[in-house]
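Visitor: Got some structures for you, see below.
Values quoted throughout were computed directly from the atomic coordinates according to the rules given, and no laboratory measurement underlies them. All of these numbers come straight from a predicted model, not from anything done at the bench. Cβ atoms are built from the backbone, for glycine too; each structure is taken alone.
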Structure P
Amino acid sequence: MNLSKTLFFIFIFAVAASAQDNLPVIKSNVGVISIQDGDVLKKGEWSLAPEAKPDVYEAALIDGKPHRVTFITDVDQITFDVEEGKKYDFIVRFGDKDCYTQIVGTRWIPAARFDTQYQKAHRGKISVSIPEAYELVNIAIAITPTAIANKNLVYQNSEYYKAVREWFDKYADHPLIAALETELKRDQNRYFTLKMNGNAFVFDANGKLARSKVFDRTGFNGERSNSLLPYFDLLKDFAVATKFRDFFKQNKKTYDEQIAFYRQTADLTAMKKWLDRNFPTSNDYNFYNIVFSPLVAYNQSVTWLEDGGFKELQPHVNFPYAADLKRSGPEFSLSPKSEIIFRGNIVFTEMNHGYINPEADKYAERIVKAVSNRDIWVEKRMGGGYYPGIAAFNEYMNWALVNLRAADIAPKQDQQKMIDAVERMMVKSRGFPKFAEFDRFLIEIYVNRKKGQTLADLYPQIVEWFEKNNVPAS
């Protein structure tokens, strides 16, 4: 390389280094910080990544309109007035590490549009349904080779599954099945977003598959597009070719029976009353819209949608088949009342997020610090993206509430069996090593709480327990 070229590259490097040196800097003592993105406060959701240069945050500009974005640490903050297509660079100094961070203004189409009529019809209610278009998607996924091979993805031990295979196997070579199989082979976790987004489609008055007038997408909160939309035309063709709507009508009895279990036997209203009593000021959702399919195996997920001051929690759950109680152990058996309570845990763990998340937000800064030594709370094998920051605290609370509810309402002779089963699952399968220890602490302070105290009143003690235990073993 000649001298002029060498000097040119030295000059470019120097300019780049100088530009980085001149970036604004904020300090942080914690690895997970908060972001105020317009009207949305994301408490304890941004994990600092010094290895990323830069770590890009896409600000959600509603319909492309500019708004203010603030990154908030435990000791500092920085604010930008963000416009669509523009970039904003700064540094978060985390101890002795510089985390180069960039905000990019991106257009955001709201996931849902809740008009006055929708709000009036659903405010204060709990809905349970197997939406027709949603079931179409679940059936298409169920006959992919990946789903057939994985019994933990699609529930196969039912008469309904047999009926699905008998009706639809002859259409396994349909292009839709090949397209979904490609998605699942690329990443099996795509199952969740593909399935969930099925609720953003409906059958119209003419019996044709159409996009919902309410939901643009119903995948995970924060997703910017409907992952199922590229396959919309294939879905329409699959529905017609397979005479799906005839199958759906013929199986209405199964759908009605399973919906009735949730609505009547599991008693969602009683669950909500228990949560209302224990979190009197933290019910953050106006509508609980629970959707499921008889085909979903051991997979639950949840999304939440907000528009016009109306918030909807949308749990996507499976049906708790009675035969699956044996998953808790071959000798695991409960009285009829306890069995119903235990089977209801699936939907209860999604409903309670509408309470524990906003309650935790009140203590967000303390909680983020209290779970900062991540290896104490989540096993390394689960990966860094598995319940980061405050989400780990909320998942501990999520399943601990299951056991508190059992201690409150289950027959005495079954309570310990139910509690032990949840603790085994959380520690051995789910990768939360401190759960049993925390669970016993929480049950003790809850059972011995003062008259008139609620679970929300105990949060200072709960957070303090995490703070005291956030110490690596010597």
Structure Q
Amino acid sequence: MLRRLATPGTAPDQVGVLAGWQQRVLAGSGGRAVVSCLLAVILVVAAIGRIDRADSPANHTASADQRAYLRLAHDLRATGTYGDRGLRHPFHWAPGTPVLFEAADAISGTPPRQPIDLRAARRAQAVVGTLTVLAAFALATLLAGSWAGLAAALAVALYPPLVEATAALVSEPLGALAVTIALASLAWAWRGPPWRFVCAGVAFGFACLVRADVLAAAVVIPIAVGALAAHRRGWRAGASRTAAMLLASAAVVGPWSLYASSTTGSIVPVTDGGGSTLFIATYLPGHGTLFGMKHALAAETRRHFPYLRHQPVGTIPAAKFLAAVAARRPGLSQAAAMRHAVADNLRRYALGRPAAFGSMLVGKLARMWGGYDHGTHHRVIASTLWIHRGLVLLALAGILAGLYRSRSAALGLVVLAMLVTTALDVFFVAEPRHAIRLLPGLVGAGAAGWWLAGVSWSRRHRAPAAPSPQASRSAA
């Protein structure tokens, strides 16, 4: 596999063969061996850093999401069900991460009824993080060649928040891997026969089971693929590729959705937390954040729950605030009341105060990509913050340069998938932890963009070769 990934070359619709010294360096088995050795070193470095962090999680305090993922994993091991009566809304969380922790617990040999083996779960996170480095290499290699892949792999291997996330038992590491594999499969499918889009659809489907915010991209990207293919090869080619991706994704997500929907009695695409999350995201007085909503609704919540009068706002569970909002419509269930509350927010703020609402969305975009994921109980480290911002800006500049110079359709589709997912996250509750799942894909696309732009520039500015003496005599 590594030998195939290390093979140089770009897609026919991109720049073509690598030019000059790049072609000479990568030609033959010697060049592939160099790339494979460098990649192996990067993977070892990534694995060592992540395993070390997995074995020393002293600075991590379990968040509500971590406790929920562990509870779900325990229930899967102990009873074979997704959640029990101790977890009110188990389908608020996508199934990918609990299944990973359950598998790690089973491999470790822990008896099913015992608590989940935390060390095994963190070791699983370390393996997932290392595989993400390989996925970033594959993405950039498929887009632009092996040297771009090595640059992307090195950046992802050393990116501090991804290393730190190994010790936190959350969905970010697995989400980053699943999204990056989906993007790489998309680039791979674009370069080959139509059946490859079935594989790409399967990859997007599995990414949805890890992170529900990939659902929008899983619908938009097949349509975009079909439109591009129809423009180049005719409408039949476009329709077949779109159908292949959509049906493959539905085949992966469908069984889970049917199970979750039948269990809850309502439609659950992947998770069922959309109503409450969307209320928080569209509540302008709370600036679209959970923390802001708590402060904006503190007085109303304390009136509804008098025993919370002297409890600090930050320690009151979010469910209490949402229950207070739902109590405005006593004749409805909480889910129905939250749907009405969301409609009120859209009517009052999105339509009534569009400038302020748009400013809130821009602020959420800046919050999502302008900061790094450091966890709830940790302070921001200035050096890590600027490493993050520099990496994001460098990747964005590379994407723009690559698209401008190469007009690569594969790169454009990868970027579109990340844009659609970002837009969905921004409309909901955008946090830096949402960006960390997309960052390996962003880095891979950025490295590929820089490489494609450089190759295009070198091809355009190479001096024409001097004619040989034999050619000169022939011309004479």
Structure R
Amino acid sequence: MQSGTSRKRIVVLGGGFGGAYLARELTRRRLGFDAEVVVIDRNNFFIFYPLLIEAGCGSIEPRHCTVPIRDFSPKSELLMAEISGLDVENSCVHFQLVGDDELRSIQYDHLVVALGSVTRIPPESSVSGVREHAFFMKHMSDAVEIRDRAVELLELANTIDDIDERRRLLHFVIVGGNVTGIEVVGELEVFVREASAQYHNISDEDITFSIYELHNRLLGILPERLSVWATKQLANRGIRINTGVTVQHVHADYIVDSENNTVPCSTVIWTAGIAPNPVLKELDGLPLNKFGGLQCEGDYRAVGTENIWGLGDCAAVPGPDGKPMPPLAQIAIRQAPQLARNIAAVEAGRQTTPGEVHLQGVLVPLGRHRGVADLKAICIHGFFAWVMWRAIYLIKTPKLSRRIRVLADWLLNAFFRKDYSQLGMNEASNHGMRHCDPAATCEQHEKSDQSG
């Protein structure tokens, strides 16, 4: 795919937060140069992650959480494709359009790697069964799958007279007490308990949520007093908090923690960290660090290259203190204009400038109209923090029309009951939900493990 004009071509790999915001910045006139910007992503939308869990649990419509890339950055071009390879020497990216097997190529003057991150899954030697049995929270399909799973479990548990089995089915385990893990447990616990009111054979005592966090407190990114307050709030709702403990084995019907306790459950949601997109390792010629991320200079340029750049979760870009900027959506959004200016500077023959993006604050909703917020050393908790979280992310939601839709969803939920039906988007779940005798099953697995 050759350019038909003399305009410079900038190819952006990935249309998530970093890639989409960069594409929009690169096409703005204020940069003072005219370039052809091409985004390559297998989807034609990106997810507004702060609202993902609410979209999955029905607080807002799922489509209001997705942002069309063509609408968000109308002056750039989008190739809905899978990346097949990279030829650094000839400045060329190989790809296959979604729905087409033909291998195509596109040349670039500048390449920006913004492939984002994936859920970090530990090796089998460290924690077994995660890939086979755990759920994740990274994509819209993940959020919807967990919602459908919860409804299916309620339907099944409502028909079972065995109390132990009913409680195993309705035991949800969240591994990872970070921001994502707490958002998941806060929203999902409310969804499941409210939905359970429609099932006459299920009581509140049948439903259990457990959090496992390897470190000694939840929400380590927050000041300790906010972490302690959030932990107390969750514990008062009956959520079991397990700090300093992790999970060693994940099975279809139970887990084994690091203290060798066997815990019956049917759903494990894995939110314990992120890792750079593994696609990076398949692209020859990129300088990667030991974690598999793109190693960059302070101005976002990939180490040892002239025209390859990186930003967002997949790129290790050092800040003024020499430490990589944190892999957060708010960081990627604010990296985009800095990188756009540096690419424009190179084209104009000017010096690039080091990037510097600091964490502006952390807001975490806990569910039930409660939250915690750390805004530049100003610590807030309770109802006001929850309102602030909603207000800030409503303002940050792209496009006025989408903000109005999200606000309408919230207002409707304040006056009407949510719909607790399945969305029917995940008919063939392979997570192995089973109706069984948990004690007998655990004993059987223990004997198998010993014999092996």
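Visitor: A value of 3.9 was computed for distance in nm of label points 7 Å out along Cα→Cβ at positions 260 and 276; which of P, Q, R is the source structure? Write down the numbers at each step before the final one.
Guide: Values: P: 2.6; Q: 1.5; R: 3.9.
It traces back to R.
Visitor: Distance in nm of label points 7 Å out along Cα→Cβ at positions 52 and 196 computed as 3.8: which structure among P, Q, R?
Guide: Corresponding structure: Q.
Visitor: Kindly point out which one of P, Q, R the value 1.0 was derived from, the read-out being distance in nm of label points 7 Å out along Cα→Cβ at positions 268 and 292.
Guide: P
Visitor: Next question. With helix-only ellipticity at 222 nm (-39500 (n - 2.57) for each DSSP H run of 4 or more, over all residues; to 500) coming out at -12500, pick the structure among P, Q, R it was computed from.
Guide: P
Visitor: P, Q, R: which one has volume of the Cα convex hull per residue in Å³, as calculated, at 184?
Guide: Q
Visitor: Can you spot which of P, Q, R the value 71, 46, 33 was calculated from, given it is Cα extents along the principal axes in Å, for residues 180-419 alone?
Guide: Numbers: P: 52, 42, 38; Q: 65, 48, 34; R: 71, 46, 33.
Source structure for this number: R.
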